1. For structures 1, 2, calculate Kirkwood radius over Cα pairs in Å and state which one comes out highest.
2. Here distance in nm of label points 7 Å out along Cα→Cβ at positions 641 and 665 was calculated and came to 2.9; which of the structures 1, 2 was it taken from?
3. State the single structure among 1, 2 that was used to calculate helix-only ellipticity at 222 nm (-39500 (n - 2.57) for each DSSP H run of 4 or more, over all residues; to 500), giving -5500.
4. Matching task: 5.2 is the computed value of distance in nm of label points 7 Å out along Cα→Cβ at positions 217 and 345. Pick the structure from 1, 2.
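No value in this document is a laboratory result; all are computed from the given coordinates. Because the structure is predicted, anything quoted here is derived from the model rather than measured. Cβ atoms are built from the backbone, for glycine too; each structure is taken alone.
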Structure 1
Amino acid sequence: MKKTLGRLTALALCLCLLLGMAGAADYTQEILAGELSLGGSVTLQSGVLAESGRGEQAKTVRENVLYYTADKTVKPIVAYGNTLYGRSSMKQTATYLDDNDLMLVAGVNGAFFDMNNGIPYGLVVTEGVLRSSGNIQSVGFFDDGSAIIGEPGLKVTMETPDGAETEIFYNKALSKNNGIGLYSRDYDATTKGTVDGYHVILEPVRGSGTELLLNDSITLEVIGTLEGKSSCGIPEDGFVLSIAENTAYASALDQMEELETGDRITITTETDPDWADVQYACGGGDLLVENGRVCGDFTLDKAEKPTARTAVGLKRDGTLVLYTADSENGSEGLTLDELAARMKELDCETALNLDGGGSTALGAQYPGYDAPATVNKPSDGSLRPCANFIYLVRSKPTRASSAAKLYLYPYNAVVLPGTSIQLTAKAVDKNYAAADVPDDVTYSASSGDVDADGVFTAGARAGSATVRAKADGISGETTVRVIDEPTTLTLHKKGSDKDLDGMVLAGGSKTELSVEALYYGMTVSAQNSCYDWSVTGGIGTISDTGVFTAAEAGKAVTGTIVAECGDARVEAEVTISPANPFADMKNHWAKDYVNTLYFTGVLTGSAGKDGKLYYRPDDPMTRQEFIVALMRFLEVDTDSYSDGTLPFADSARIASWAQNAMKAAYELGYVGGSSSGGKLYANPTASISRQEAMVILARTQELDESADTSALDAFPDRGKVASWAQSALAQMVEQGIITGSNGRLNPTGNVKRAEVAKMLYAISEQD
């Protein structure tokens, strides 16, 4: 498996029999873009499966495969954030790695989880300690790096003073339909209950230990009780035993209520013997492959729907396989039948489905770089916070003083003839720590040209070019594939990743466009001059580099912009509007902000009785209007969140045109709702206050919510700013996004539609 960086294993179309199950798509072409050694026993393969026999626009699936063989330098672990409650991103789990002097080699998302609270389904084990219970199909890792997939046979039991034994759950959300639950600080600082319960507060007996180890016991002593409350604080080194007061397990409640201060109970954990020494583990979904045979009759996930997928498998020789398939940017995704067949095709003896869809993520530390990168294309457009992750890690190295190997990036480039791309040389030492690149790097290419700075220019013909870098006796190489034409094209505004199907532009304006080209799902590098540009409908002119100049318009006129390369073609409908589209904005102070955001598709207006378009700049903006505008501004694909759920008691009041935007904003952590009477409310039709808007904007910009607030001291009404909003407003003031009105912040006042335009415009200018 160990090969030089970027050596392409099969850049031509290779016939192979893939995914041959009944009802599955006929993916019969495998296009491997490249193989990259991540050091030690870890190899990353990135490729595309292409469907044959379905016409000109063949469906494709972009996949990434991590191969790992157990060794002493790299080991697999499971990691989550500070608590089980609430999801964490890959970036947030980096704290755990740092605290343990570990460095990410590569990793994928792990268990399915409850979208309402982030609690993972199935067990969680880290460092040999049970963090959460469950007995579904799981993957576990031993101290030597080997792995196991199957049912762990986990039982957590409680023995009361009268000798009675009861099976309980551990660190799972409490409801009236489950039994007795035990909670530790691994869960959160409180039990986070949503139903009234009876709670017994416990502390470990001296000498008994403070953690639940696998296949071990711990003795706890009752130090207090709490009843009639939905949530109970968890002692820092203790536990809480909880049961719903209105429970379906009345006898269990009676058993709990008989416990008194000073009573002792024993908690015991047991697993199947094969899982006895597992150090890390997380739950999964359905088995995909078992004993070398493809499984069926899937029940735990949407089997028939092609979507992004994540899976883990084991080959007969013990090799661990971590797999992702995308459903973004031309990649179709896979059904579970197709995923199972693919894992079998990858020689997995056993394979397990993991959480997929928007959760599918693969990160890796590319050799020579100091920080990890996202390898796959998340279907949400960005990495989704998840319950936990499966990581391959090594001990954190110190930066090397001398280089042992060179790498050239990008390692899997596909280009059109005549295209120039910048190649970057990176270096690692013998332990794959990032090293200083020697000063005297020289480049050579088997075809095309490469200059002294590593800029490669493809020749006029299709084919493969090997580019080499050498310095101080070490070397590295990459292969660049030159193709005649792409398979698909999409249009974008320059600097934007959002697909451009249509746009509204002001008459006389100039807009720079760019083309994203794909070759069977792989990104193609090309200059705008590689494409043939044209315009229809008399809407303006376009240069051979994609700069569109809109015609002057006395009224709206519609046409198309077209880009072509060979048989690949893309077009976008364009409407040219008068320079001032809103009848009520001619002399308004926010005219330029509003018009700019209107022409970029962020803000909209409404037609008046006279047929003219009005923005209503001085009207307050509702919460749902604000969220819709914000999602457009952030270029979030809200349709991809349509299957999501909202926890709000008033979700039905959210307008249909705002539902997906609200789901996206909630899932991305931008909105959390307000609590009243134990329920969460979105209040979609209520006007949003200035401080509420500021806090939401701060979250989208990943500002520090604990930052210094002294910037607010200049305003006489800073005392009216809620404590939860002070840091957000202070940073917005420091960045010039808000300047106040008549010297005041007016934090509790309703934010006007014109003010929203100014805020969003100010943020865009910073970017």
Structure 2
Amino acid sequence: MQLWPVGLIVSEVCGLIFVVHVERCRLLCAFELSLCCMDASSPSSIDTSPQNRGDRHIQPGKPYPRGATWDGIGVNFALHSAHADRVELLLFEDADDREPAVTFELPEHTGPIWHGYVTNVRPGQLYGYRVYGPYDPANGHRFNPNKVLLDPYAKAIGRPLRWDDSLFGYDVDAEEDDRSFNTQDSAPHAPLAAVVEETFAWGNDQSPEIPWQDTLIYETHVKGMTQKHPDVPERLRGTYLGMASEPVLDHLKTLGVTTVQLLPVHAKLHRRELLRKGLREYWGYNTLSYFAPEPEYAANGPTSAVRDFKMMVRALHDAGLEVIIDVVYNHTCEGNQMGPTLSWRGVDNRTYYKLNPDDERYYMDYTGMGNTLDPGDSYVLQMIMDSLRYWVTEMHVDGFRFDLASALARELYDVDMLGSFFKVVQQDPVLSQVKLIAEPWDVGPGGYQVGSFPWQWAEWNGRYRDTIRRFWRGDRGMNGDVATRVTGSSDLYERSGRRPFASINFVTAHDGFTLQDLVSYERKHNEENKEGNEDGHDDNHSTNCGVEGPTNDPEVIERRERRKRSIMATLLLSQGVPMILGGDELSHTRRGNNNPYCQDNEISWYDWTLDEREQKFLAFVQRLTAFRQEHPSFRRRHFLDPVDESDGSGDVLWWHPDGREITDGDWHDEGLHAFGYLLRGQNLAPYSQGRPRTDDSFLVLMNQGGAPVEVEVPAETNELDDVHCAAWHVVPELAEFLDDPGPVEPGGVLTLRPHRLLVLRAEQ
């Protein structure tokens, strides 16, 4: 007896069994209904007579959509290869199979799209391709039909890769290197795609659509956040469903973040050389598929990854949290000419990759990973766009962070922000409505493009990171740059009509020191990466506060805690969009490793067992995020206007400890290691609906030096507008490490301790 999945109806037409999803309850198109009496005389570039394999047969099918598309009856397969001579579709019955159960030659190609429709194929079916064509590395062609290839549009990984020499298009032992030709069959070892069913019970799921100015991003890793959480059920740790569990959701909500930004969840490849060292591709920036979620994070086997990911997104949305995913469209996992042939290289190397025009055997490498995708090719650009739309429409994500986004802007050699990719995104009715964040650099010449992206984009502000790090380390002469960064970096974004929220402000991220390590190490300690401590950045703008690494010295610990609080407060009180590195709120340490991309272990996994000091810091961050949310003065939609004493207008007054406005000369005074600014809250820009908005006025004071500073506070917040100050109160959210002085009289003096940020509220 055949058991059919719940939600399906079974009927018989012309002797064939049809399976139709009730949830899709609509008339089948004429093409689908005609399968029972298909005319073999349909036009085709090659023989289109049915290829029968038991209860399956293949017909021409359609060139779109690309990939494997199940319609309730069978599956349409479509693969782009502009230079192929022939394409075979291989169907595997089981993940342990060493050879396909069924092989079909795709019967037709329309332009560069090879396609065929196979009946009696259902979701879960494992498949791959063999693509025939010239093997001519000198001219950019690397076809090898001995290699079973993953569909570039694979939506699920049904079998992971099993490393073997057969996965390389060339003989790994040959003197000719990649110019040799490997005849070994990779079928027993190649990764296989699985056909998926898109239907999911989303219910009334909707994006929270958090306004940019109210957004607070939390960058985290699916496994790293959940692997050691004691309250997450053990079988769910390290998985999408672990991220969707109540303990994790409660933590995120209590922390006050609005948006979860996940490190790459596209299916990845563990590089062979890492595995041989006992390491793994933890971060996930080695993409194997742009459509399939990483199967390692599935709780119930690889084919459940799609469903599990959707369940995670639905749970996060139900909790009011947005989901942004980190995407890597700049390079693939196939590396340089010495890398394996797994997918794009064997499908059509010349199409998918930027090749060196002087010698097409080699790749243009703007990424440091051996290759660069070519979005200048219309079909590659379409693949990227199809992938992005798929993750929005089918997986319900709310936006993207683009790794090394400058690589996507390269037209030939140069970075061009008016390039094809950005033009297409701008006019796309789906993608233009979600959050788009660029990592605004790559490793090629002219790749550092902070402040240069189109107006619809936000950017990781690397200048903010470096400036705030250096300031709180104690570097002198930073006051002017700090003032620009904490007020939204108008020098980078205002000239192009962008808003403060174009700046994604961050001090720590997955790449680099954690916050705890930023105040505990002056040097990187990457020995466990087994690269001789030569990987990772050398200039971290960090300080150890007197002792390198862990210490029991209470004075050193106190200095570290003070700096941590000042850095976190600076981040959360700056204009723009703050991004917290997941684990920083837990005082997570990576033991000085600033490049733990390969550390799938306790170095990267969050430790949820907090001592008293760590619990206090977590509570501090929670209070600080709540304070930010309560006060729109720190979440402005427009850049701040400086105070004009002639008419009393303006939003910000820069304050000298001597009790006066800072002058131009003061900004260049390297002896001035403390300053502040008065944020007026009376004339905030209205809400988007037009309702007026006001707030308290605040005085933010910062002392980067190692000695206390006496600060004379202002006597009023706006004398010309008759807005006076009755008293200044230290906001309790930031009052740790301070003997509460009580109300400070207008014009009174306050002692600001070393390495300290303090906020005072004006009583009016």
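1. On the way: 1: 29.1; 2: 28.3.
Top value of Kirkwood radius over Cα pairs in Å, among 1, 2, belongs to structure 1.
2. The read-out was computed on structure 2.
3. Details: 1: -3500; 2: -5500.
It was calculated from structure 2.
4. Values: 1: 5.2; 2: 3.2.
Checking each candidate, the match is 1.
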